[in-house]
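Following are the structures in question.
Every number here is computed from the coordinates shown, using simple stated rules; none is lab data. Owing to the predicted nature of the structure, the values given are computational and were not obtained by experimental measurement. Cβ atoms are built from the backbone, for glycine too; each structure is taken alone.
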Structure I
Amino acid sequence: MRGAFLLALALLAPAAAFAQDTAPAEVVRRFPHDPQAYTEGLFFDGGALFESTGEVGRSSVREVELETGRVLRQVPVPPPLFGEGIVAWRDQILSLTWKDGIGFRWSRDGFRKLGSFRYAGEGWALTSDGRNLILSDGTPTLRLLDPRTFRVRRTLAVTAGGAPVANLNELEFVDGEILANIWMTDRVARIDPKDGHVIGWIDLAALHAQAGVFGADQVANGIAWDAKGRRLFVTGKEWPTLFQIKPPKGR
């Protein structure tokens, strides 16, 4: 996501924590994905797939046709802003930017800009547990926010084996768990929202290999949950494939 401004050795909890409760992703289906999309956020809502993309001059919020990967509509996030995560909230889409501390509210039906909001620190990803927005900023701490005011209601320190897990990236709330891509790895953390401990890991390494893109920034990123259909989707930055995988708790 962010070039090489951090090193892999600073990523997260000790590697030994990865060895515990790790399951490889089980692919159910494959769908086309725009190989030019620098994926920052992903969600499935009301039968539709939405995605945000990053990089200055390439950032956008878009609706994507699942079966074909075709972009149905999009709105640019203007330079010099670097688009980041998105989430659905009622009839709106909320989107973040990386370092500017500003986010936007868009109408879900027409991508009209309805307003903006401010937050401290960096913005990496957003999801919702139905009551709170959950924001990642690259640190081991998630922030649970009031969707109306963006006031911090509480924070959640994420740990694995007692050690903090840094570089929490794209988020999704799935069956009472927070799923989080760990930047610069092929791992997705399954986080208990009550106390922040990592329940287990999903290994996307085989999917990354199938995607066939191995640039420094072409990492796994993007998780979307179709709660009604119980479908879980994952992809990566500039990956040509969106994968439907088996949910952690089965079908």
Structure II
Amino acid sequence: MFDSNPNLVQDGPQQMSRQNAIPLVLIHDGGGTIFSYHLLGDLDRKVWAIANPRFRSETHWTGGLREMATAYAAFVAEAVPSGPVILGGWSLGGLLALETAHVLSQIRPSIHVAGLVMVDSVCPVPPEAGWGGAETRLAERDIEWPATTAAATKICVERCFREAHRMVREWTPPVSRPPLAVLIRCREPVLVPHDGLLYIDLYRDDQRLGWDNHRKDMFCQILEAPGHHYNIFALEHVDTVTAIIKTACEAIEQQNLASDLS
């Protein structure tokens, strides 16, 4: 199921009044998988997901996030050949959604990216003063694997994370004006020993997760989600997160409708 791209997650609303709901395409996180998106409840629209097509391969994305986004633009076009689409993703997926939207605007004019849903995607652009120097101690993440996770899967996920970290460090976000964007941010930092911080929590106290360092007023709405970066799709949070993502998509739809009517 997860080896196909694009991967159909939800086949859309049954009500005739919602048949024109803008479809959503969600892009994988740094681990390369899309299992978390299959945990979501009904989003009242067709939902597709894109997994890392090189998950089991040792082939690097030598062109970084731009190369990935160019490949993913083709997957988006398979799911939605023309018309509006909402792109989104968790963590790295939000960065890839932003880059893929830029690529689509250049090479697929028949597809209109109506908006972005960035799920706790932290801006990789540092503040002008840097990351805080000696005052900020970055901690290493210790992945908590489910007991059923196969050893081969662990190897692939860890390799994808290493590749993602490299690409994000090398990435410069597009300078073109992005589509409407909604940021969903987690309220809590990840608890780590010895008072350190994970990279994904460097901007945790910033409502916009550092994106003002790239572009002011990037988001039309900021929504808060329970939990921290790595448990946002946990079973105890998934119903709430489903409702939040649904709200984000509806806000994008409403703003696009208002724009069409003006």
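Here are the numbers for the structure shown:
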quantity	calculated
Identity of the structure behind 3.8 (criterion: distance in nm of label points 7 Å out along Cα→Cβ at positions 113 and 241, calculated), options I, II	I
Entry that produces -0.38, -1.13 once log10 I(q)/I(0) by the Debye sum over Cα atoms at q = 0.09, 0.15 Å⁻¹ is calculated, selected from I, II	II
Label whose coordinates, when helix-only ellipticity at 222 nm (-39500 (n - 2.57) for each DSSP H run of 4 or more, over all residues; to 500) is calculated, return -1000 (choices I, II)	I
Origin of the value 22.5, where mean count of other Cβ atoms within 10 Å over residues 169-176 was derived from one of I, II	I
Which of I, II yields 34, 58, 8 [P(r) over Cα pairs in 10 Å bins from 0, in percent, for residues 65-104 alone, calculated]	II
